[in-house]
Structure P
Amino acid sequence: MKIGTLLPSATEIVCALGLEKNIVGISHECDFPSSVSNLPYLTSSSIGKHKSSENIHQSVETLLKNSLSVYDLDLELLKSLKPNYLITQDLCDVCAVSFDQVENACRQVLGSDTKIISLRPQRLKDIWEDVRRVAEELKVMTAYEKFKIDVDGRINYISSKIKKNSSTKRSVLTIEWYAPVMIGGLWLPEMIEIAGGNYLLATPGERALTVTREQLNEINPDVVIVKPCGFKLEQTMQELGVLKRNIPLENWKAFQNNDIFIVDGNAYFNRPGPRMIDSLEILSYCVHPKIFPEFHEKYGSSLIKLDSGVDFMQS
């Protein structure tokens, strides 16, 4: 069995199900687990690396306005690898190769011998269901059952510990992008509720909402989590000036109480796969740091707690 994965979450799902050895090609953004790094890239991006958040947004807008794809698919490599399964998504053309591109590729170079498995998670339960569907297609349901037992146990641990130790819910704002400002949607509101918080400016199952500074001035979150999609910690830290310029952080309780967190948005929250349970644990720590110190110990290298000092206020 040969598997091609066209987005990071697909690669992580296949690896979590114990089939890493069957992967023959990955997307150019797949970086976890690190052992997949030597596999050939089936995709490439039309947007250059190391661009700022504002430049990335402008580039994506221009491509989509001109009906151009953000990503390219290597048809010759695909033809030579001949995967039996190709795992893609049908949720966001900005996140990975579009479903239409994949379908066209199969018609052109692969034919009926390759089966497309398309992921389209919108709610938290959809993520776990996608893992189950992949496991069912690839005939590794035992691996899925073990995975789901672990996920359920970790969610129950969070819920029971919050119920025992906290009687108040804190208001939480998760920032998906900051040039322009977008608020995390889809599965994020549900995760905030599990973590014992109240979500702001978001709707469960709906895509990220673009908001104005005026709208942001009308709220006063207790906790702010900045996790730009695709950005590692160092990329976000280099753009604190943009963050300050576009978001009235200094007006919020979260700023005054030092409850603003920068999280690795490349690894967590934005990849709807097995590490979403890790993302939930990070979120739980950010909302209730005194209740979940063990999660800071576990994920401390993937998040930074900002304070209202000079470094943060630099432009």
Structure Q
Amino acid sequence: MEKTASEKVHCLIIGSGPAGYTAAVYAARANLKPVLYQGIQPGGQLTITTEVENYPGYPDGVQGPEMMVHFEKQAARMGADIRYGLATKVDFSKQPFKVWIDEEKLIEADAVIIATGASAKWLGLESEQRLNGYGVSACAVCDGFFFRNKEVAIIGAGDTAAEEALYLSKLATNVHMLVRSDKMRASRVMQERVQQTPNIKIYWNSETDEILGESRVDGVRINNKKTGEKQVVPVSGFFVAIGHQPNSGIFSEFLDMDEAGYIKTVPGTSKTNIEGVFAAGDVQDKIYRQAVTAAGSGCMAALDAERYLSAKGLA
């Protein structure tokens, strides 16, 4: 059997959103000679976002994919070795850590920074993907501003959906909240807030049949699961808030995670339960999930990695 090609690196970064690229900038400046593998979606979730208006330093806003190109160029200019490839398996049982790329190349690393992000859960409709970025969004905090004084719909029944519905209610004229069963999963206090907000209308037992619109969202057709009745609600925005899935599956054998699969880090740091393995960005953050917080945690991970390698006499 052919032997797996292997390579030894100092600092390996897995993932290429704001967390991964920022970690690469800091690690390169610290002369850690970082190697970054971009993963299946180079640039992460921001590559499926259109206008980004809440990232500091862009007074006129910026397109999500363009911003990720800027991040990548900056990391490359600092000396990061940026490569295309997907981490498919790891062995963190001993030093050096082993990471397999595309199931064929073996990378051995003194320190690993995990920045694989999270993926929004989607309904799986063709119209949802076609209109993603054109009225369909999985982040109300990111995109709600664009629907000021317009009608929007949001689907979801948990705390995140309730929080996002309340956020949207301050911007939109009306928020049509679609709940797929006859009750919400959100905490009692969040449910009460939603139900007491005059411009939030809840549709119980309602499934999304289709998101309507050619080039932009102009409505949603919903189906009442109990009565079978269908109705069209005219909206300009459609927000999916049925949860996120952290991209952490390949690490589950070695790293501590919460019940949803988010990697646990020591509070105030990027340190995982394995010394020398760090996690940054949405793969360990289910609360904030913003580009700016991901970038900040990428900086923390690189600084933590630098201190770890120095203490081990490897930096």
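Quick note: the coordinates plus some simple rules give every number you see, no bench work behind them. These figures come from a predicted structure and were not determined experimentally.
The value 19.9, 60 for Rg and Dmax of the Cα atoms in Å was derived from one model only; which of P, Q is it?
Of the options listed, only P reproduces it.
Figure out for me which of the structures P, Q the number 15 belongs to, where relative contact order in percent (Cα under 8 Å, 6 or more apart) was derived from the coordinates.
P
I have -1.00, -1.05, -1.24 for log10 I(q)/I(0) by the Debye sum over Cα atoms at q = 0.19, 0.20, 0.23 Å⁻¹, for residues 163-274 alone, calculated from one of the structures P, Q. Which structure is it?
Of the structures listed, the value fits Q.
Just checking, which of P, Q has the largest value of Cα Rg over 2.2 N^0.38 Å, for residues 19-114 alone?
Once Cα Rg over 2.2 N^0.38 Å, for residues 19-114 alone is tallied for P, Q, the winner is Q.
Taking -7500 as the value of helix-only ellipticity at 222 nm (-39500 (n - 2.57) for each DSSP H run of 4 or more, over all residues; to 500) derived from one of the structures shown (P, Q), identify that structure.
This figure was derived from Q.
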